[in-house]
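Student: I've put the structures underneath this note.
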Structure 1
Amino acid sequence: MSFPVHLLRNHADCDAAKAALTRELREFVLNDQVLDLRADKSVERADDRAKALQQAQNEVTRLTPQVAAMTAGTREHRYLDRLLTQATRRVQDLSLPPAPGTHTAVDVFLQAVDVRQVQVQVPELEQAIIEVTAHRATLAA
C-alpha cells in the first residue's frame, strides 16, 4: 500500500517530510545497532563465563591429586590447598545462574519487541522516503 504522498503539495512539504523520515530512520538504525551490540556483549559475557568456568574446573582437576599426595601441614601443601579451595569456589560461583534481575522475562520480551519493531519500521521508512522523493520529482519547482 502506497503512502499518501499526494498530501504533500510542494517541494517544501516533501523536503520537510523527507527530513523527518530520514531522522526517524537514523534513530531506528541506531537502535538496531545498539540492540546488536547488546546481543554481542551478552554472547561475549556468556563465552567469557564459560571459558573461566572451564579454566577453574581444569585447575581443580589438576590440583586435587597433587594436594592429596602431599604431606598435610607442609608449606607447599597449605599453599596448593589454598589454591584448590579458591579454584573450587570459583567453579561454584561460575556454576550459579546469573543474578536475578539481570535479565528478567519482561526485559527479554521487550527486547524482542524492539528487534521486531526495527525489522518492520526500517523498510517502511525507506519505502516512504522513496515515495516522497519520487513524488517531489513530479511537482513543479
Structure 2
Amino acid sequence: MTTEKRRWILAIDPGRAKVGYAQVYDDFSHGEMGVAELTGLSSVLKKFCKNTEDPPFAIVVGSGTASNIICKLFKNMDTGISIKFQNEKNTTLMARERYFEENPPKGLFKLIPRGLLSPGEAIDGYAAWIIGEKYMKELSKA
C-alpha cells in the first residue's frame, strides 16, 4: 500500500529583519510554520528544499518588503525550485484574524474585542500561510 504525497509549497512572508515561513498544501492546510531571523533563512531553506525527499514544487514569496533580498538568497542557494511572487496586500491583517481563529482567547479575554487583543506570538508564519493559500487558490483556478 503506497501513500500519495501531497503537493506543497514553501510560502515566505519577507521582512527586513525576520521572515515568516509556512508549508502550505494544495488543500490549503499548513504543515510546519514559524518565524526566522533573516540571517537564519538559509537554514530554513536547506531544511525544506535541500535536505528532504519531498521538496516543495514552488517557493512563494510575498511581493512586499525585502522580497528582492529573499530572491537573491534563493538564487545563491540554487535549489532548482521555481520562485513565484504573490501579492501580500492585507496579509498581516488576515494573519491576525487567522491567529485568533486558531488560538481563540480564553477566560475574560473572550470579552475583549479581538481588534484590541495582541497575538501571543509573532504572526509572520500565519502571514506566510495566507500568502501560500492565496497562491494555491489562484493556481487551482488556472
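Student: Can you rank 1, 2 by distance in nm of label points 7 Å out along Cα→Cβ at positions 16 and 48 and just name the one with the largest value? Working shown, then result.
Tutor: Numbers: 1: 4.9; 2: 2.4.
Top value of distance in nm of label points 7 Å out along Cα→Cβ at positions 16 and 48 goes to structure 1.
Student: For structures 1, 2, calculate mean count of other Cβ atoms within 10 Å over residues 56-63 and state which one comes out highest.
Tutor: Details: 1: 15.6; 2: 21.8.
Checked 1, 2; max of mean count of other Cβ atoms within 10 Å over residues 56-63 sits with 2.
Student: Which one of 1, 2 has volume of the Cα convex hull per residue in Å³, as calculated from the coordinates, equal to 137? Provide the component values of the computation, followed by the final result.
Tutor: On the way: 1: 145; 2: 137.
The read-out was computed on structure 2.
Student: Then there's this: Have a look at 1, 2 and say which one yields 13.4, 37 for Rg and Dmax of the Cα atoms in Å, for residues 32-103 alone, as calculated. Before the final figure, lay out each step's value.
Tutor: Working: 1: 17.4, 60; 2: 13.4, 37.
The read-out was computed on structure 2.
Student: Compute FRET efficiency 1/(1 + (r/R0)^6) of positions 8 and 88 (r between Cβ atoms, R0 = 35 Å, to 0.05) for each of 1, 2 and report the one that scores greatest.
Tutor: Numbers: 1: 0.00; 2: 0.95.
Max of FRET efficiency 1/(1 + (r/R0)^6) of positions 8 and 88 (r between Cβ atoms, R0 = 35 Å, to 0.05): 2.
Student: The value 32 for relative contact order in percent (Cα under 8 Å, 6 or more apart) was derived from one model only; which of 1, 2 is it?
Tutor: Values: 1: 53; 2: 32.
It was calculated from structure 2.
Student: Determine which structure produced the value -30000 for helix-only ellipticity at 222 nm (-39500 (n - 2.57) for each DSSP H run of 4 or more, over all residues; to 500), calculated from the coordinates; the candidates are 1, 2. If you can, show how the numbers build up before the last one.
Tutor: Working: 1: -30000; 2: -10000.
Checking each candidate, the match is 1.
Coordinate-derived values only; no laboratory data. As the structure is a computational prediction, the values presented were derived from the model and not from experiment. Cβ atoms are built from the backbone, for glycine too; each structure is taken alone.
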